[in-house]
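Asker: In structure tokens below, several structures.
What follows is calculated from the coordinates using simple rules that are stated; it is not laboratory data. Here the structure is a predicted model, which means the values were calculated and not measured. Cβ atoms are built from the backbone, for glycine too; each structure is taken alone.
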Structure I
Amino acid sequence: MVGGGRGAFIGGVHRMAAALDGEIELVCGAFSSSPEKSKLSGEDLCIDPARAYGSFEEMILEEKKLPESKRMDFVSIVTPNHMHYAPARMALENGFHVVCDKPLCFNIEEAHHLQKLVEETGLLFALTHNYTGYPMVKQARAMVKNGDIGQIRKIVVEYPQGWLTTKVEDTGSKQAGWRTDPSKSGIAGAMGDIGTHAENLAEYISGLQITELCADISTFVEGRLLDDDGNVLLHFEKGAKGVLHASQICAGEENNLNIRIYGTKAGLQWFQMEPNSLIVRWLDKPMEILRTGGGTLYPAAAAHARIPGGHPEGYLEAFANIYRNFAYCVRARLEGKEVDPVYNDFPTVSDGVRGMNFIEKVIASGKSEAKWVSV
């Protein structure tokens, strides 16, 4: 693991998710840019002191020296955005698979270089767009792919939060601090942090890529350096159109990611805060509510449901599905076997490149008088 030491939030989420299925063991890490803090974090996590490294460079080079049966199998990068590229690049260059938190990196140039490295090395690369791991998201994707809802016409995806309604970054909040700092977050604030989740979810379920967009980007909190609200009109492949709204100044909202997809036969609706349900609104019959663990679901959904119906599955389990699938694929590589296609399902470096491209185009459109830009 790179990052995720004392005081970090997302590192703990990654560790819990990775450990959930017993497929992955944390064996080493460079948990902080401070060597001392990295060592202390290693103690907290019961890591062998010799493998709690002072830097990711030291970790990658020292692990590479170990026998294949002892060294780490892959690197998980859980740092702020500006620290994704360097460890990901070095890991790939030294033969290690990579899991990386989103967005992929700091800018589109870094993203293209990582994509090239993955293609050249043939190594596995997963990006933790964790909302794709929910069983009912996979059910929605399977229904679209199977033609159950007909040809897609309209996609509406929303991601409102309220935690940055005031200037939280001035209160000492580490999470707000780096997310609103252009030197660490990149050119986008809310649109990079959560807008990319909405973009990825829309493309993942629909199977359609965004071709054009028109964005209205705002910074409502005085003195904030990056956007905290955005509204985007979307054109997709095959003529579908859509709307994406992402905001971190919607007072009172928690984490209300939701999506509606309308085809010629039916509409689908999914809410992240009620993740076990998928609403299906048919054109010619009564509305249905499909439930995780209940009834007959597509194999892609059933394979990612862990417990009997009626028992809530949520954020950590969705995250864990990405790690489990990645572990299965790494294990198959090590053993020279083929993985079951139902588990060969996690966001890749290509999704990361599309996310970075989305960020750049949204910000460009937001600043442009012409508005419509090609993606």
Structure II
Amino acid sequence: METEKIDLSNFLLKNSTSYEDPKSFVELMMGIIDASNLISTLISNGEIGGVLGNLPTTNIQGETQKKLDVLSNDIFIEALLKNNLVSCLISEENENPITNEYNPSGPYTVFFDPLDGSSNIDVNVSVGSIFSIFKYKKNSDSNDIVTLDPGREQIAAGYALYGPSTMFVLSTGKGTHGFTFNSDSKKFILTHPNITVPIETHEFSINTSNERFWNPPISRYIKECNDGEIGERDKNFNMRWTGSMVADVHRILMRGGIFMYPKDSKVPEKAGRLRLMYEANPMAFLMEQARGAASTGREKLLDIIPECFHQRISVIMGSKEEVDRVIRYYAEHDDGKDFEYKSPLFKERSLFQKSD
């Protein structure tokens, strides 16, 4: 296919004509690509490069930082500030926004998680980098340096996946497209144009160690999946979980499924585990552009008006039919119509039902 020969830089040139300044957008994206390539090289060298292990520091989330967390963060900051196109950077690893003192009115704001799933680094499991791009808007109503807009206002979002092969998945609002790094040409080649998430699925992705903290709608959904073909759904499901949002969401984009990291009662004061601006929003943008769905369970992720840079949120995304089912369970729960437990032994086609 001709599309397979298109490299990422040429793809960007052809698909940035709708931007006010296509040249600056492409230049910004090339900075993100360069950062991703450098991080990929560091990861591939592993222990040989001396970049594994923890540091005696924590980030704004109170999480222990790994050497590669900090290195990846520094790489992104340097790559995005050097061309003076970004007014403001917001990273998972920094409490406050990083401003560009040389161009405080640059056209873009970039939110990023420099190394998602970093707990997997030391055991050589897939990790990634996530980014979200907005037009820069100075906040004239408060002391904040930048206006926080809903995720639907993103002009581009994507991630780099550092796995058996390095991939770059991107949307500029015209579908979701996947590029694979060619180590010979040193270019990302379009290998997955117009990704479409299958509507139906037989897989779900959730951290089942938190089961005792789940809210009723999530417990109901997972119970039905686990009941398999003798239960409500009349089919068997598989569970997959890597501990890296990039890896789990990438799998769903490729073959369908549902990813869930919902609010639960483990830490009741927190609205969720994942961060809205640099995890949930960009992934929701990619998912909707691939004809999937993304929700908190009660509202669409991309419609949420942000409250702060590091806001946490409940995340449910993937194949549309499955996400819609979970949304329905939340609505029924809120209306006081929670399901009643019925043993699958007494359902149709069970041991104690007469056959038709």
Structure III
Amino acid sequence: MIKAGIIGSTGYAGSELVRLLLGHRETEIVWYGSRSYIDEKYASVYGNMFKLVEDVCRDDNLEQLSKEADVIFTATPQGFLASVLTDSILDNCKVIDLSADFRIRDISVYESWYGIEHKSPQYMKEAVYGLCELYREQIRGTRLLANPGCYTTCSILTTYPLVKAGIIDPATLIVDAKSGTSGAGRGAKVPNLFCEVNENIKAYGVATHRHTPEIEQELSVAAGKDIRISFTPHLVPMNRGILVTAYADLVKKADGSLPTQGEIRSAYEACYKDEYFIRLLEKNVCPETKWVEGSNFVDMNFKIDERVGRVIMMGALDNIVKGAAGQAVQNMNLMFGIEETEGLKLVPSFP
């Protein structure tokens, strides 16, 4: 059995890790870390775990945890892991970080967008960006995994095939994204109160959202050159889900015609035809968050707008599962050489 510890187990991503790992046949949770609830029963924080989890919450001592666990998940705020990570922790066990501390390869870019000093840049070169569909082989051999964010996972996976194939002009790429309120975390904040969120939709982080450089980093790899995008997130009054709608100019072929429906679909299939968790929908079917809720699936599709020479790319996922905890478990499976789908063959729940 893989012994797992979770730091930040009482946040939304942490609690989803607990739910998924309890159903994982090859994993045992040995540490429920939560600075806010030390010595309190985990099931008193999350009543859905009554009679399922008898453990009490413990502190965030990674040095001690690394001696008891084979893998540590850190579902913690930005800057935490970078401030405490040591050689001995990584020598003792593998670490899967759900924050942004090791996602952005350029330290100066990280510090600029997140407004904090990176405390352990020496580990950046060995950290692997944990987008399983793109970096599967690198993930298998790493001991430090940077688990991508929810907006970034959906935005990158939805647009990556057409950027890589040169079918769109990435300089024209606009990503419009919507998220459920769980993406903002479990902390008490006035903007997240029911009366503030209900019956409302709003853009936020306009032209400044810190997931922007993460998306640009990975799409630049696909394009083979540095690119910049426009990314605008929105908060919508639902618990879970990310919906991305992205727009870009199509690159005309030598004869002046636009890429066809079949050529664009072939670009997606070239990247994802063997990917269990990516579902390319049938023609004219748009992704909806309700059909991926509670699952590790990403639904995606596209529509050509011949009138203006653009393509609309659409993707949907559950921000706490594939956008956080589910992807972390998928990465763990790869890192320990077990079936990638173990613990994750979850049928989306509806209604």
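Asker: Out of I, II, III, which has the highest value for distance in nm of label points 7 Å out along Cα→Cβ at positions 245 and 277?
Answerer: When distance in nm of label points 7 Å out along Cα→Cβ at positions 245 and 277 is computed for each of I, II, III, structure III gives the biggest number.
Asker: For the read-out mean projected area of the Cα convex hull in nm², for residues 157-212 alone, a value of 4.7 was computed from one structure; give its label from I, II, III.
Answerer: That value comes from structure I.
Asker: For the read-out distance in nm of label points 7 Å out along Cα→Cβ at positions 21 and 85, a value of 3.2 was computed from one structure; give its label from I, II, III.
Answerer: Here the read-out was taken from I.
Asker: Something else now. On mean count of other Cβ atoms within 10 Å over residues 189-196, which of the structures labelled I, II, III is highest?
Answerer: Top value of mean count of other Cβ atoms within 10 Å over residues 189-196 goes to structure I.
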